[in-house]
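K.L.:
The following blocks contain the structures, represented as structure tokens.
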Structure P
Amino acid sequence: METRLQLDKQLGDLYQLILKMGALVEEALNKSIEALKNDDEELAKSVIEGDDLIDAIHMQVEDQSTQIIALEQPVATDLRELITATKIGADLERIGDHARHIARVVKSLPTDLVSASLPNIEKMAGIGISMVHDALTAYVDQDAEKARSVALRDDEIDDAHKRLYQDLVAIMRNRPEWIEYGVKLMFLNRYLERLGDHVTNICEWVIFAKTGDHVELNK
């Protein structure tokens, strides 16, 4: 009984680390888009600097999971939860990287170009941030059906991604002097599209933790 209580506590601590990572990632994404929208270099700098904490928590998740597996020898459901925690931690770390990449382009783009691209950028970011939040809720609740419904919203991000890509191609064709900046926004567009992919991965791992099944969502 004592061993079980100890393992439950360690798993609970791991859950809290994942939730802390998720909250920091959501904050970083919100700040990076806000910094881009308002040309706020200081806010962008805070996102870049804050990524170190996300990385540190990710390493903590990895270390604690490894330690539990080595010392507690978990089986079945517990082992699936540990594997899921490490996988979700990795995807959250990558999303944090994307927020940092977005922050790095602030102050390097013409205001008019940013303004023209903002509707699709904000749409992708808004959907992606809500997906992160809801996927983590599904993780905590061990709700496989919610995870499936969250992953479906990736199609909306993909649609906005395609529209922004087409808009940027047209802009660069008409304004050759903006090609360098358009390419930077192409990368930003890709980062936001990848956000949806990473959340879909998280949803797949939530389903694995609950059911033991490996699924591919949004093929």
Structure Q
Amino acid sequence: MAGLSGIAYVASKRAEKEPEINQKIASLVGRLAEFETSDLKDVFRDVGSVNFFLSQPATKAPGTCSSILKKIGSDLWLDLIQSTLRDGKVKKEQAFWLLWNIYRYDEPLAKQLAQKSVNLFAENVRDGKLSEVSLPLVGLLNHLEVSTEGIFHEIDLVRASEILDSFKNKEPLEGTSILLSLIAISSKAPKDKFETLKGRVLKDPKVKSCLYNNRNTQLQSVFNTLIRRYSF
């Protein structure tokens, strides 16, 4: 996993000038899919490496990646999410990003994992605190039709606006977090106030470009699906 991630990182810097590199990465992902299930489970153990794999090299072969997820089975993914949420030494947002990355390749699997982990996610959002992790998390859970009543009953729009601005000001801009946050706010805020906030955020040219013209074609496809579904 570390070797493949390293290759993908270097290759991503050259992919625009040498498109055939993407084909080579897809071939490497294909080789990984040929591993025995027990060997795959040994490889997919570190949540940070897994997130990098799913967000980088795997996007060059999304169909193959989906077959890898199914081959490994749901038990390992559930254990990886829940152990990350329980481990005081690991950043908890890694569990959220793992759920998001799994969603990109297998929505039913992501929904199943979210349903079984929602109480742990809720425990990690102390006192219903709105943050750069909890806001997009609620958006993803809402999209997966998993109840978020144990996390937030309502959302402070002033704080949510501040969080959205922080996503806009990061480099690179966090389009995924912005989109999921808008989904969260749309389910918890009055429609007129949500429309005003949404309009302000989406007027930003960088946000529009990120959501509609992302260079990662697999991520762009996911963005477009969500945008159509929520009329953004």
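No value in this document is a laboratory result; all are computed from the given coordinates. Everything numeric here is computed off the predicted structure, so don't read it as measured data. Cβ atoms are built from the backbone, for glycine too; each structure is taken alone.
K.L.:
For the read-out Cα extents along the principal axes in Å, a value of 69, 35, 21 was computed from one structure; give its label from P, Q.
P.N.:
Of the structures listed, the value fits P.
K.L.:
Moving on to the next point. Looking at mean count of other Cβ atoms within 10 Å over residues 28-35, point out which structure of P, Q has the largest value.
P.N.:
Structure P gives the largest value of mean count of other Cβ atoms within 10 Å over residues 28-35 among P, Q.
K.L.:
While we're on this one: Tell me which structure, out of P, Q, gives 19.4 once mean count of other Cβ atoms within 10 Å over residues 60-67 is calculated.
P.N.:
The read-out was computed on structure Q.
K.L.:
Out of P, Q, which one gives 15 for relative contact order in percent (Cα under 8 Å, 6 or more apart) as computed from the coordinates?
P.N.:
Matching structure: Q.
K.L.:
Hey, another quick one. A value of 0.05 was derived for FRET efficiency 1/(1 + (r/R0)^6) of positions 108 and 148 (r between Cβ atoms, R0 = 25 Å, to 0.05); which structure in P, Q was it taken from?
P.N.:
P
K.L.:
For structures P, Q, calculate distance in nm of label points 7 Å out along Cα→Cβ at positions 84 and 100 and state which one comes out highest.
P.N.:
Greatest value across P, Q: structure P.
K.L.:
Let me ask you something else. helix-only ellipticity at 222 nm (-39500 (n - 2.57) for each DSSP H run of 4 or more, over all residues; to 500) computed as -22000: which structure among P, Q?
P.N.:
The read-out was computed on structure Q.
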